[in-house]
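A short reminder: the numbers here are calculations on the coordinates, not readings from a lab. Keep in mind the model is a prediction, meaning the values are calculated, not measured. Cβ atoms are built from the backbone, for glycine too; each structure is taken alone.
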Structure I
Amino acid sequence: MAKATFPIKLDDEMAATIALFLENSQSLGRVVGAMVEAEPKSSIGELAKDVARACDIPLESVHAIFTTLWNISRGSAILQQNVEQTIAELTTAMVRYGRPPLDDSRLAEWKQVVPELASAVQRITPDSSLMISSKAMALCYERPFTLHKVRILSDIRPVFNEEATRILEMIVTQTLVIDYSTADGIKDIHLTMDIDDVTSLREQCERAELKARTIVTAMEECNWSTAVFSSGSESE
């Protein structure tokens, strides 16, 4: 049975990533070399941090290169075709896109870097640090709900007399706000806490960090690396 094919279609986000990749294509060889030498991490973001430090280039640049390499490698695997075919289809998609940030000058830059890009993608094996880090991240997120953002809101609430003519007391309240990802998008839940709950939450967070360090230390003699999951995103 012939395999199904379909044209690659670029959205604005992917076009912007390719444009950023082209701005940093002179670093492609160094980034791939550092990636090949690097140990797998718990996420692509964490791997990108290591490579950015090793190459002394901005993290955003490494992300753009990693994303482009990963998309071509995974696209080739999914479409069951060689890297050159996938890059050719991506080039056609760029021509169809035909507007900034992928105008004619960018397309010319792309065609110049294609041979080096194809060679770089071919160095990314299923067991490369990029693909193992990607797989690790996917496994960590393979849950029905994942935390998106958490914060604690502190405010005060007045306690009035019976006639509501005078404030007798002000109460400081704490609300834990959890934003979480579901199959239907981002949802949130608001939980009222007292100050003892805040203390307990801090203690549990510190205990979780300690347990993670303990596990990593205990695994040092095993013949695999052990990493604590981090998405690699910057804290707000």
Structure II
Amino acid sequence: MKLTHLVAVVATASCAFAAQAADFPLTLQADNDSRWYDFLANEFAELGRGSIGAYPMYSITAESDPFNPTVYSPNGDSQNVFPSGAAFADIGVVSYSGTGDGNHPISGLTLDVAPYVADDLGSLGVSYETIISNVSGTVTVAAGQVSAITASADIAFRYDGSFITPTFFPTYNGDLTIDGDRVEIFVHERYSFGHGYLEHGWDIRATVQGLGNDYTIFRSDFESALQ
């Protein structure tokens, strides 16, 4: 290899390392008090009060504060609200930019909540997509491993109601926070339309799995430089 070619390869690789991007795959273990609500049907389910395939549904109106329930009045229904139980495996990815140990800025965050919480169980009977926006925060790397995540973002759950009318996409907005290894998702909104309203709630708390352990890093910039 000519010297000029060697210098070019080294320079390209050095730039790629400087602009290194990495992904941390998110797997969560949900808390037992995580809940999902269908206000139109007057019912909610709690993770720790059921099992895969059959989660009892409780009356929302029986509670003075449905997001801090104490009565748990059964309404005689059960649904598979948490089809994977507490194990939310590979629910998303946190992307960050940087190299070596330290705090690195988060460059992206993706989640897909529906397969783990109330997929196809909303008032419309269809699944929903997860939309993440306005992400900010850092990923802490120590001894070459992700040890903590600090992030905040807007989160929205969007249903496709185009089978009713082409422009009908009920969307519920809320907040997502990650603090160290703790995750909180809170979404509650009433969606009003010409024939009434739809209202759902997600109150999910969970622990990030795999922090401080080995995991797969995808360095897209470096890989593309070597092609």
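If log10 I(q)/I(0) by the Debye sum over Cα atoms at q = 0.13 Å⁻¹, for residues 81-208 alone computes to -0.59, which of I, II did it come from?
II
Taking distance in nm of label points 7 Å out along Cα→Cβ at positions 121 and 137 from the coordinates of each of I, II, which one would give 1.9?
I
Comparing I, II, where is volume of the Cα convex hull per residue in Å³ highest?
I
Assign the value 1.7, calculated as distance in nm of label points 7 Å out along Cα→Cβ at positions 97 and 153, to the correct structure from I, II.
That value comes from structure II.
Supply the structure label, taken from I, II, corresponding to helix-only ellipticity at 222 nm (-39500 (n - 2.57) for each DSSP H run of 4 or more, over all residues; to 500) with the calculated value -3000.
Corresponding structure: II.
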